[in-house]
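There are structures below to look over.
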Structure I
Amino acid sequence: MASHSDTIMDDRKADRPDSPQVAGVRANHRFDEGALQAWLEANLEAFEPPLQVRQFTRGASNPTFLLTSGDRRWVLRKKPPGALLPSAHQVDREFRVMKALGGAGFPVPRMRALCEDASVIGTAFYVMDFMDGRIFRDARMPGLEAAERRALYDDLNATLARLHGIDFAAIGLSDYGKPGNYFARQISRWTSQYVKDVDAGRDPHLDRLIEWLPANIPKGDDIGIVHGDYRADNLIFHPAEPRVIAVLDWELSTLGHPLADFAYHLMMYRMPLSVFAGLKGHDLEALNIPSESEYVEAYCRRTGREGIPNLAFYIVFNMFRLAAIFHGIKGRMIRGNAASAHAAAAAAKLPLIAEQAWRQTGAA
């Protein structure tokens, strides 16, 4: 794992398009920075005051902050303020899974400290190393040489296949999720959250999917660690090399079906850039990005699979889940505790994703 000196962002790169963007702490996310500084002095090795806190502009679920102390930088991730659904925003789970995976050599930031005492800054939070690298929010990865773009996509694929091959029991995560019936449980969970969030209203396509999905679950129940939100803009790539150095945003991770995780990632081929950092409608050959079939074949080769029967179900399931997540963002926005300035834009995409999901069923 990189040392602190390796994870400091050069201020000369701060305006680089693929660098993480930070700004002042938003009014509805402010907390007692003095209390945080005192806690960091007692719990974070090498921390020395004074503390500077800025907020990352991206992220619609758990608010994320850049902590600066002299020439050292860390990242703080916390629960959002306000009333929360009981199963959401479990930052302690994020901390646990990344700590375990880091110990196994998987690319995640080094975990530094977890605070479950809400009296410090109002919610639970954790602190991890800041990783300096590139984040691609545009799936086309503009500005790169064609060969590098191809290599980056290959490492995207290889990193997810590597995650799905990790022996979760061997790294202490045998109780990280319930074994078996993954799709039934997930469909029930997201249906329940969708129905309970009355502030966000209902969507006719999601209502149809609630009936279609349980009736079309494929047979088989593979189990592995699933990230739950694996896509290029939740990863940090090396500043100059075509490889992943950190996988972020593990809030939705659990033990589940690897094909659910892979199909979520594969949605980039079925979604336009304007909706979900997608590739639909772009000339992949000209961009030197593998086709969907090539990408599936590479993943299957790395994981020992002979194709993916029922791929459409896995895609529909993930579009449904994504729509349900955006439904939750819409609800939090209405209640005033959404974590991102981009929450309104995310909420506006909800009906588009729900409609696209229903079209994938072939029943539209």
Structure II
Amino acid sequence: MVNPLDAEDLRPAVQAVVDETLAHQRRLLMAISPDLEPMVDAIAALLSGGKRLRPAFCYWGWRGAGGSAVDVTAAIRAAASLEFLQACALIHDDVMDGSDTRRGMPAAHRRFAQLHSDSSWLGSSDNFGVGAAILLGDMCLSWADEVLMSAEFEPNAAGRGKVVYDEMRTELMAGQYLDLLEQARGGGSVVRALRVVRYKSAKYTIERPLHLGAALAGSDPAIMSAYSGYGLPLGEAFQLRDDILGVFGDPEETGKPAGDDLREGKRTILIAVAVERSTPSQAEQIRMHLGNPDLDLDAVQTLRTIITNTGALTHTEEMIDRLLTEALSALGSANINPFARDILEALAYAATRRTV
């Protein structure tokens, strides 16, 4: 079976919208100053690949809710806008986490810090990199709005979609702050970690893209409700898989160093469960190593062993399975276009069984 992310050649179609948008914005920025070219280059590099998961859920949510064939081009454009929102989130998230890499390349703030250093400019290279990355993320957020509102649906559709889109952005920023707060507090609460998962990732990765597509299609409330029943647990399962990959993933596939989430001190469900179930000596090892930016591979392995031996890894895998079952059950509860339902079911497995 074809990868559900590639059904109806959606990924190339989304990339075409991304490329067209970047070409337009490059012309505007170059007219201001050639010094702005590195800004567009950085965004182009970040958006040159990826799973295109959010556009896929938006597009197939639209199809599932009865989107008209005459609006396919507009639906793809609206779906592609989510790639710019995602770019904003990734760029800002990397700044907040102090991440060095993203998809095997230097994170945006590191890229601009290196530009500053190579150019022998005045001041702090790190401060310059952080400032440039914040502006870069803001630019992506602005462009996401432009792309969405340029999708040529009938006027009422655009208004319906914008309501969902605005709520999604607010939830995302709230989730980012809750994540920052959880790290500052030192984590340890499974309930608080789940709240971060829901608002930082689950809603804007799956539920809200589905709602955006459905709103643009003029969906009835029953489909919106079914999309929540499917999208929220699936979004949580998606993030739990991401958390496992952040600790146990293969750097060749994830594009990040082994155990990078451990160096960043991310207070994930995986860590919260391990802390809850740890012995005093295991808890001391977690306190000693988690969040150490200089963590070596031996220390990474120590934390991996604790996470495995406390049963946190198995518990998280079992949570993923339960959430996937809940999501698939909800998907069958509404009158969704059958072909779109099949794709959404396949996307559920792709989101939770991935290795990258």
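All of the numbers you see were taken from the coordinates with simple rules; none came from a lab. Just so it is clear, the structure is predicted and the values come from calculations on it, not from any experiment. Cβ atoms are built from the backbone, for glycine too; each structure is taken alone.
Using the calculated result 0.35 for FRET efficiency 1/(1 + (r/R0)^6) of positions 243 and 275 (r between Cβ atoms, R0 = 25 Å, to 0.05), pick out the matching structure from I, II.
Values: I: 0.35; II: 0.95.
Derived from the structure labelled I.
Looking just at distance in nm of label points 7 Å out along Cα→Cβ at positions 283 and 315, which of the labels I, II belongs to the structure with the highest value?
On the way: I: 2.3; II: 1.3.
Largest calculated value belongs to I.
Using the calculated result -12000 for helix-only ellipticity at 222 nm (-39500 (n - 2.57) for each DSSP H run of 4 or more, over all residues; to 500), pick out the matching structure from I, II.
Values: I: -12000; II: -24000.
The correct label is I.
In terms of distance in nm of label points 7 Å out along Cα→Cβ at positions 171 and 187, which of structures I, II is highest?
Values: I: 3.0; II: 2.4.
That would be structure I.
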